[in-house]
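Trainee: Just below sit the structures, each encoded as structure tokens.
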Structure 1
């Protein structure tokens, strides 16, 4: 019985819990692990940390691929509990902890320990991008690498407006409408938490440009960037193939407007391994 099947048969999980963990794991197992192996950034025996791990499906894929250590942190007690329940059921050796990495100290046992740090679709939710990258640098072992993905704010759904579950909010670029009109659309949603998050993301507005500026200020260096018109995770959510933005447009404003995912590999600027 494979891991996904074990999760499908695990009692006391809701359909949503199975759904989120399943697509996270498949993304890690079938996309991220093979990709990072190809780029020589992940090998069995490496120590992996996921910042904002959620239910830890992605991290579980790295543990399944024989990471020596797989550690994750998230601010949600609920998601950590779900992740630990599934990891135990599957026999995956994960260490998951509820921790606010931006505002709580990093445990000494985590400092400068990890060969790979993953930030998948979390940095756009954080109020202080430079502080988040400084924390990542504190976790990173010498010669380690960082994988960051996020939807640029100016892209069609970069405002996470899908959270609102209203017809108007399903339209692309609705989040860049003038503030009064956008607020009127947001207020049509029934869930206060979703309204607050979408409005908060508008204030953060993490774009490719602001992210790359924060990387430079944090003492990190970009060693690889990829922009996707169709995100790799869409394969597991919607059955769609991934599609990269042509490199010709990657360094133009079109990337901000049309890339549904920005993917970066970062390293400490003064510790890039010679080739």
Structure 2
């Protein structure tokens, strides 16, 4: 109708339309329609926009807490002094494609207090003899339960070390170890008698015993790589000294910068240091 009216007013308009295709006219119409409704729906005040940092916080909360819904996140935001509507929270939450589930890290942390692991490592002496160290680690507080030394590890010796390491403490529910043949039937019977479930790792999968493997690396980097071992007695003394330092003094990222045997904060007093392992490490305290 618009073009008919143009033609009646100015018949020469046909010469101008000759270079325009009908599809172009339809495209213009649709573009005009979008612009028209953008103008109609322009903001005239109303509900204020949610700040970008709050939107990011809502998204982070929904990602790190998959069991939380909009009411739970809304309540947490109110406790943080953030005034926002629950519908806005639901709008900016991350939509999970599958039912909410905890991550593996959370799952392992919830079961760490019942898990211990064991592993052997080799240490050369000054005469090029090989000594064997035995590490038993409890996962909940990353506490070293035992560091044993021998020249010839056997299943009987490892079973005796495990018994002495546990002592009168509650036994862990699971014991993670590799598939070394040194863990024989005698060791398996000892573990069952203590009520511990033996959990060997898969073949060629040292990462499944990652906590112990990483700690052995720390023992080497922080201690053994800087010491020449003279013999079995010397190695036992060095490892016990490191064990005391590791459990009672050394801070850990996984424990919130605390030691396995928790250290209290000392806010006042003069700071002094005590050398450990001949000065490889130091212990700082206030007096």
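Trainee: Which structure, out of 1, 2, was semi-axes √(5λ) of the Cα gyration tensor in Å derived from, given a value of 70, 25, 21?
Mentor: Attributed to the structure labelled 2.
Trainee: Right, here's the next one. Mean count of other Cβ atoms within 10 Å over residues 200-207 was computed and gave 16.1; which structure, 1, 2, did it come from?
Mentor: Numbers: 1: 16.1; 2: 11.5.
Here the read-out was taken from 1.
Trainee: Assuming 1.4 is distance in nm of label points 7 Å out along Cα→Cβ at positions 120 and 232 as calculated from a single structure, say which of 1, 2 it is. Intermediate results must be reported in sequence, preceding the final value.
Mentor: Details: 1: 0.8; 2: 1.4.
Comparing all candidates, it corresponds to 2.
Trainee: Figure out for me which of the structures 1, 2 the number -10000 belongs to, where helix-only ellipticity at 222 nm (-39500 (n - 2.57) for each DSSP H run of 4 or more, over all residues; to 500) was derived from the coordinates.
Mentor: Answer by label: 1.
Trainee: Can I ask one more? So if we calculate relative contact order in percent (Cα under 8 Å, 6 or more apart) for every structure here (1, 2), which label has the highest result?
Mentor: Ranking 1, 2 on relative contact order in percent (Cα under 8 Å, 6 or more apart), first place is 1.
Rule-based calculations on the coordinates, nothing more; no lab input. None of these values were measured; they are calculated from a predicted model. Cβ atoms are built from the backbone, for glycine too; each structure is taken alone.
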